[in-house]
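Peer 1: These are the structures, in structure tokens.
Every number in this text was worked out from the coordinates using simple rules, so none of it is lab data. Bear in mind the structure is a predicted one, so any value in this text is a computation, not a measurement. Cβ atoms are built from the backbone, for glycine too; each structure is taken alone.
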Structure 1
Amino acid sequence: MKKIVLTGGSCGGKTVMMGSLKMVFTEAIFITEVATTLLNKHFPVPKPDNPLIEEWQVLFERAIFPDQICVEDASELLAEPGTQLMICDRGLLDVDAYAPGCSADLLRQYGMTYEMALARYDLVIHLTSLALLDPEKYGKQGNEYRFESPERALALEHRCRKAWAQHPNRVIIDEPDWEEKTRQAITLIRAFLAS
């Protein structure tokens, strides 16, 4: 099964893109963003001005990481025979965008190397944040749990690029127009599946 990660800074369109891709790639498995799932259920959320937000972020990433592994692995295990594609809203290495350096400990804890984490995914599509492309439009559209300021979103965008920089098949879509961004992503995935 081929696995694709949608990544990028806050407000890049990952969650909305998943909805668009579901309409096109109807046979694929779609993995919802684990962070949003945890926040929807029970994980406590600090106020944006909380002085302990960095410490909270590390705890949050420590909760996300094993869930990400298990959700991906269980989805692959239970996939219908012949299923060829899994698309994930974020992947394991996004941890370093939100808690820089945290992946080293987590990878070691779960018996993985950085190279193994990269190899879990065949294609990484980075959807650039509106915090970089069009800061005036940056906001909460698409995710009610987004609490990052435009400045923090910009920092996350750059850290996310760094976290996935070594992936051999990473494509960055720097497109502010939503329809064009979606068209580029669909074209890219079709070409990837055909290769």
Structure 2
Amino acid sequence: MPFEKTNIKVSSIHFAKFNLSKLDLFSKVFNKTTKIAGLLNCDLIVIHPSMGKHDEVKRFLSEKIDPVLEREGLFLCWETFESRRRISGGIDEMFKFCKDTRCHRICYDFSHIHKEQEKILEDLEKNIDIIKIFHLSNRIQNSTKQHYPVYCSKEKIALDFDKILSFLGKIKYRGHLVLEYLPQFHSQLLQDGLKLKNLYEGK
């Protein structure tokens, strides 16, 4: 495979985005996704909680999806979205669901969380044991603009990632950190990644 030749390690892959209440389609996409994960030697699958009837979907997960996840050694990592109309029932319900299962974990996306930073740090401290992945990007204060660079001088950003990464370094977090920027900011990914790496490692 091309990835083997480039010596690139894939930390996670992303499930296709669609209405997860379409259970037949869910099964087909899930089967293809698990095959890709196996080929890439990757055990984390990030998934968006779509709008839908969460009780029906959760029953389907328990009966049809969880046995495959356990057999293959995979985790579905639910990306944090705040709307209670999603199948997760909101972030707090998502945390509870993942704590009560063996194969479901959290992908914490800072751009989709609209809490104050101190509340976010409280969330992280209480739930760090179920957070497998962080999607790192900033959002603009009092705006719907999201997935901006963690360090953005042109606009008033909402989060201080020096404090967030210092916290993660202090508790020796060993999950995955993924920078997720809008395309127009991709030129900043490398420099920001190196800065965050040094900050996390206390350099």
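Peer 1: Give the label, chosen from 1, 2, of the structure having the highest value of mean count of other Cβ atoms within 10 Å over residues 12-19.
Peer 2: Largest calculated value belongs to 1.
Peer 1: Please state which of the structures 1, 2 yields 36 when relative contact order in percent (Cα under 8 Å, 6 or more apart) is computed from it.
Peer 2: Only structure 1 yields this read-out.
Peer 1: The value 1.3 for distance in nm of label points 7 Å out along Cα→Cβ at positions 28 and 60 was derived from one model only; which of 1, 2 is it?
Peer 2: 2
Peer 1: Consider the structures 1, 2: one of them gives -11000 for helix-only ellipticity at 222 nm (-39500 (n - 2.57) for each DSSP H run of 4 or more, over all residues; to 500) as calculated from the coordinates. Say which.
Peer 2: Corresponding structure: 2.
Peer 1: Among the shown structures 1, 2, from which was the value 24, 21, 16 of semi-axes √(5λ) of the Cα gyration tensor in Å calculated?
Peer 2: The correct label is 1.
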